[in-house]
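Listed after this line are the structures, all set down as structure tokens.
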Structure P
């Protein structure tokens, strides 16, 4: 599948697209607390859009390992004003809502958001599948073993690639039976996986194309990159670009990133090697 229907606009994924991350949380692993007032939120969004982001992924629940759990009311209080602010200032923006709660997804879509990005892949809220199917918006289903609070406590698999493909097959079947048209899959780098698990997934990312859904890769500045290099998230931009290049070569069609300019450049260079002129945004 090479298109997504976002608010009636068909997004062509034959050239990979970039999703910029906007965390409005106080404790995200890389940019927590940076964007907590209207001015900084608008400045960062304008920057990412001007650099070529097709989507802006807004998250108000920190999902870093061991992050504190917040209530649905607190998440709603954080995220809804941001959706309204962005919609007012950037009328053509395509907002992705990073939430695993169906009520928040529905409220944000009703207020102008274009798609839902669920780190739990429907496991955290049994109403999520029927909600996104009813709303008919693109839905990103990510794989996570456990919850953000416990996911890194000894994650274990027999065959991680096979197990996630089986899980995604079931997810796709369920959502298709509910009538959802646009499903995007995310293997969930760093979410209930060891470093070894993450690299096994990256090495075999092309196998997920068999599911006939676009693949989103969220690998930007993660610990699987900076820990082996003995650096920090702040020092992991070059490693991120390398990982993005590998992911694109293995069929990823959306990159979820903190650094839009560099990701767009990566897509453009890779598209040139394929004999294409890149139209990323």
Structure Q
């Protein structure tokens, strides 16, 4: 007798239960889904993710939140011929942009997102609400963060494989001893990779903010000297105040030029995971 094996994904279960939670899911639906993704998590960890050895230095640049100078930043990356990653909350997609006076890349954040994708960049899911110890059991918040936000972006035609954690006061991440496991199972059921929402390297690979020219060069040097992958991020560049995660144009250009001068390959997230993903037992 021939046995046929059916592989049921988390997204397929969502389609069957509540049309990807397009409407407010019932308590029973959420309970069923939580049980299912717990199984998904357990199965995926039987053969844990590992990176293959990197053959050289790789650097990824990510711009978060979709602020109104997003078009200006995209144009800077054009000058250097490098791809850019954009982590954008769906609530910002229709916002206007004004970084370029001629609106050469479009009038909205969505226009710039499409342009960045066309240039080999990548769109990642992001959000503003912060998950904390106080609200982590709110299944509707988790549904919005990991399911609905992704759907809103993919419905706009974007290919979304990764998600960037929403930082802020009292945030928890995938390595949190008390709450990390909850985040980990939700993120791995819905995304291919993340920066901090999970607790294995495919879902926990911290980024570095761009705080000064000396600091960003140091991060890139680490990638060069250790043949590894580093991720640098910021939120906007027209604000001249250098603070956590927010650089200015001088810092950004210095980082890009340093990559150029040292022949460092700048790539989007998807390049790394498409070329250097492996499993512990077949590395």
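Read-outs: derived from the displayed coordinates by stated rules, not from any lab. Computed from a prediction, not measured in an experiment: that's the story for all the values here. Cβ atoms are built from the backbone, for glycine too; each structure is taken alone.
Any idea which of P, Q comes out highest on FRET efficiency 1/(1 + (r/R0)^6) of positions 214 and 270 (r between Cβ atoms, R0 = 35 Å, to 0.05)? Present the calculation step by step, with values, prior to reporting the outcome.
Working: P: 1.00; Q: 0.70.
Comparing P, Q, the top value of FRET efficiency 1/(1 + (r/R0)^6) of positions 214 and 270 (r between Cβ atoms, R0 = 35 Å, to 0.05) belongs to P.
3.2 is what came out when distance in nm of label points 7 Å out along Cα→Cβ at positions 38 and 54 was calculated for one structure; which of P, Q is it? Intermediate values should be presented prior to the final figure.
Numbers: P: 3.2; Q: 3.7.
Going label by label, the one that fits is P.
Can you say which of P, Q returns 21 when relative contact order in percent (Cα under 8 Å, 6 or more apart) is computed? Show your work: numbers first, answer last.
Working: P: 21; Q: 24.
Among P, Q, the structure yielding 21 for relative contact order in percent (Cα under 8 Å, 6 or more apart) is P.
For the read-out Cα extents along the principal axes in Å, for residues 94-141 alone, a value of 25, 17, 15 was computed from one structure; give its label from P, Q. Before the final figure, lay out the partial values.
Values: P: 25, 17, 15; Q: 45, 23, 14.
This value belongs to structure P.
Kindly point out which one of P, Q the value 13.2 was derived from, the read-out being mean projected area of the Cα convex hull in nm².
P
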